[in-house]
Structure I
Amino acid sequence: MRINIKNTEIFSTVFESVTGQNLHKPITGITTDSRNIHEGDLYIALCGKKIDGHLFLNDVNRNGASAALVNKTQKNIELQQIEVLNPITEIGKIANAYRKNFDIPVIGITGSNGKTSTKELLSHVLSNDFNVHATNGNFNTKIGLSLTLLQLDKIHTISILEMGASLPGEIESLCQIAEPTHGLITNIAPAHLKGFGSMKNIAREKMSFETTAGIIKAEVKESNVRIKLTNPENLQRNLDIVLNKKTFRVDCLNTGVPHTIVYTQDIMNEDVCGIGRGIRLHSMFSPAGTNVDFVQKQGEGELRVRTYERGVEDETLACGTGVVASAILASRAGIVEPPVRVQTQGGEFLTVDFEIIDGSDNFGEVFLEGAAKFVFEGTLVEI
């Protein structure tokens with residue numbers, strides 16, 4: 001596998017910044033194949049089950065390579081060797097830093113099959129309006145994706161990247177390198193099962209999704225689903241809101257969407273729609289408005305929540321971001337401590353867990369967990 005670097009100036013700056021090493025000679029290409037060395041190449045020495053790329057460093061040097069990325073320096077070789085813990089991981093870091101220099105749409109394509117065909121079709125269609133940069137062939141592994149990104153140049157206005165996976169966790173790793181702005185999953189089918197083990201594990205591998213609240217990661221464990229939410233922000237406490245000459249003291253938090261909390265001692269008799277609508281439309285939250293959650297403690301470490309949801313403009317049976325906001329703010333008010341068990345109006349119990357950072361309004365990772373039910377399975381058929 002070999003590429004020519006399109007923008008050597010950006011590459012040199014990024015390479016030296018990531019590795020902490022100054023290059024002795026300019027790098028104009030990158031290769032993993034010691035038999036395909038061009039003058040000025042960076043050679044990545046890979047260690048496979050049968051072949052150790054470090055054994056060919058003398059040949060690489062004689063053929064004109066400028067430097068080699070290695071995990072063990074070989075003695076008595078004049079070639080500049082940059083020693084790193086893992087050359088594949090290191091070139092991924094370099095590729096990610098290089099990609100950050102290009103503020104363009106980046107489309108990541110994955111799926112059990114059809115990735116290459118979809119990439120080629122999309123490249124052809126978009127080439128009418130964009131200068132397209134795309135994966136060459138099916139270079140969709142970690143090293144292939146990294147080398148593809150390093151071929152980006154300032155002339156490109158969109159990038160289309162193919163991403164393959166044969167083991168759980170690989171798609172997440174590839175996304176960390178490429179930082180795609182858009183994602184496309186062709187399908188999820190019984191392919192690569194040797195690494196994944198089952199269809200359900202393939203689905204789990206793809207279970208990171210972007211919402212208006214940010215990127216949400218979910219993991220199904222037996223009968224429960226555990227979701228990692230985005231970090232809460234804009235915490236405000238003890239705000240007074242006047243509605244119809246009555247003052248409500250509220251707390252506010254954005255858990256991906258804004259929520260305002262009203263504490264109550266008689267939650268089942270609260271006028272959720274009337275009061276909720278009044279607070280939702282209050283000038284304090286104009287123009288976007290806010291969701292309104294009525295919260296009551298109903299046991300040790302347990303809350304009851306009813307939610308008036310903007311957009312729905314009515315009470316909803318459950319609101320995940322509202323449950324999280326209620327648990328965090330009730331914790332800040334000294335009512336409960338994490339983990340917090342929350343009962344929704346629909347009767348379901350959800351658990352909110354988070355880390356409290358003392359002396360600040362910040363929180364550690366926030367998780368929402370609840371029951372998961374298998375609803376159906378089916379097959380998409382093209383008609």
Structure II
Amino acid sequence: MKKQICILGSTGSIGTQALDVISQHSDLYEAYCLTANNRVQELAAQARKYHPAAVVIANEERYDELKDMLADQPDIKVYAGKDALDQIVESDSIDMVLTAMVGFAGLSPTIHAIKAHKKICLANKETLVVAGELIGQLAQQYHAPILPVDSEHSAIFQCIVGEDDNPIEKILLTASGGPFRLFSQEQIEKVTVTDALKHPTWDMGAKITIDSASMMNKGFEVMEAKWLFGIEADKIQVLVHPQSIVHSAVQFHDGAVKAQLGVPDMRLPIQYAFSFPKRLPLNGDRLDLFARPLEFFEPDLNKFRCLALAFEAIKRGGNMPCIVNAANEIVNEGFRHSKCSFPGMAHIIEQTMNKATFDSNPTYETYVQTDAEARSIATEIMNK
């Protein structure tokens with residue numbers, strides 16, 4: 001029996017690469033459901049190529065358009081709206097859900113998938129950034145395995161497989177440093193959207209590429225690692241590694257360090273999440289260790305204020321990471337549309353952290369309220 005996969009966010013970078021993995025192993029996997037937020041044409045084209053049982057467009061205003069495009073495909077059910085995303089992941093036919101949606105929007109369908117006992121292949125880091133403790137509790141309660149798809153967290157996972165309960169002394173979380181690693185503070189003041197979207201090693205979506213440039217992405221990944229692996233943030237060290245070859249490493253209490261290396265190719269962690277504990281063949285480039293030196297540097301928290309703010313949010317706990325995530329989603333989009341400067345993103349996030357209502361013991365409802373409040377505050381500050 002082929003494993004049936006639901007891809008939340010199939011038209012994005014992770015989603016399209018996941019479909020490539022499914023194509024390479026069409027004897028093992030099948031796309032049961034594909035979803036997108038707004039990209040109707042891409043979703044329709046994917047539906048024609050992969051013939052899923054269902055497609056969902058989150059933006060209800062695009063439903064008729066998608067329905068018309070697939071009018072000659074009566075076997076493919078077409079749904080729309082956020083509730084449809086929550087419902088489709090609960091389908092009995094689905095074996096695993098790849099959460100590749102961007103931002104807070106991925107939280108609700110992930111919770112519904114967990115409650116339906118689905119295997120979660122987690123690429124939506126904001127789910128754990130915003131509600132890591134809640135997600136961990138639900139995953140245990142409903143016996144839903146969560147396998148990381150982020151390259152760094154997949155690397156950490158691969159390093160601890162077979163280690164049983166051997167104590168971890170430290171996680172070494174690598175970061176490329178983005179396009180502005182060698183920029184002075186003065187240069188960073190003047191960077192443009194075009195500059196920020198030129199990532200030196202990875203080909204990703206626009207939102208995560210900007211987060212990588214600001215290093216907020218790495219702050220989020222520290223939060224994600226904390227909840228995925230049960231390691232306190234002070235035992236997670238960020239290393240700037242420009243070559244993006246060592247995807248992360250784990251140091252054990254005997255001093256031994258295990259690292260996972262490979263070319264920058266997201267299909268590998270996607271496929272490993274699908275196939276674990278097996279490793280399947282994958283077409284693509286292979287690592288040449290003679291091609292370049294491997295370098296490691298400490299991150300500059302003064303230059304990359306977003307990373308410092310993420311560490312502060314971790315220390316404060318409660319709903320503070322949710323506040324930071326919401327504000328970051330606003331300023332990230334704002335920067336891409338020339339509504340704020342690159343350094344301005346950190347200033348707005350910090351002001352939002354100071355103004356939004358703090359809750360040390362949040363519930364799911366708190367997260368929803370916090371997200372809305374922080375977005376409103378960040379938008380107001382940005383538009384002043």
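Every read-out reported here was derived from the displayed coordinates using simple, explicitly stated rules and does not represent laboratory data. Since the structure is predicted, the reported quantities are computational estimates derived from the model, not experimental observations. Cβ atoms are built from the backbone, for glycine too; each structure is taken alone.
Here FRET efficiency 1/(1 + (r/R0)^6) of positions 156 and 236 (r between Cβ atoms, R0 = 30 Å, to 0.05) was derived from just one of the structures I, II, and that gives 0.10; the source is I. Which one of I, II has distance in nm of label points 7 Å out along Cα→Cβ at positions 76 and 92, as calculated from the coordinates, equal to 3.6? Going label by label, the one that fits is I. Taking relative contact order in percent (Cα under 8 Å, 6 or more apart) as the measure, the highest value among I, II is held by II.
Identify the structure, out of I, II, from whose coordinates mean count of other Cβ atoms within 10 Å over residues 244-251 was calculated to give 13.2. This value belongs to structure I. To which of I, II does the computed value -7000 (helix-only ellipticity at 222 nm (-39500 (n - 2.57) for each DSSP H run of 4 or more, over all residues; to 500)) belong? Of the structures listed, the value fits I.
Can you say which of I, II returns 20.8, 67 when Rg and Dmax of the Cα atoms in Å, for residues 164-315 alone is computed? Only one of I, II returns 20.8, 67 for Rg and Dmax of the Cα atoms in Å, for residues 164-315 alone, namely I. To test your reading of the models, identify which of I, II gives 0.7 for distance in nm of label points 7 Å out along Cα→Cβ at positions 12 and 332 when calculated. Checking each candidate, the match is II. If Rg and Dmax of the Cα atoms in Å computes to 26.7, 87, which of I, II did it come from? Answer for the origin of the read-out: I.
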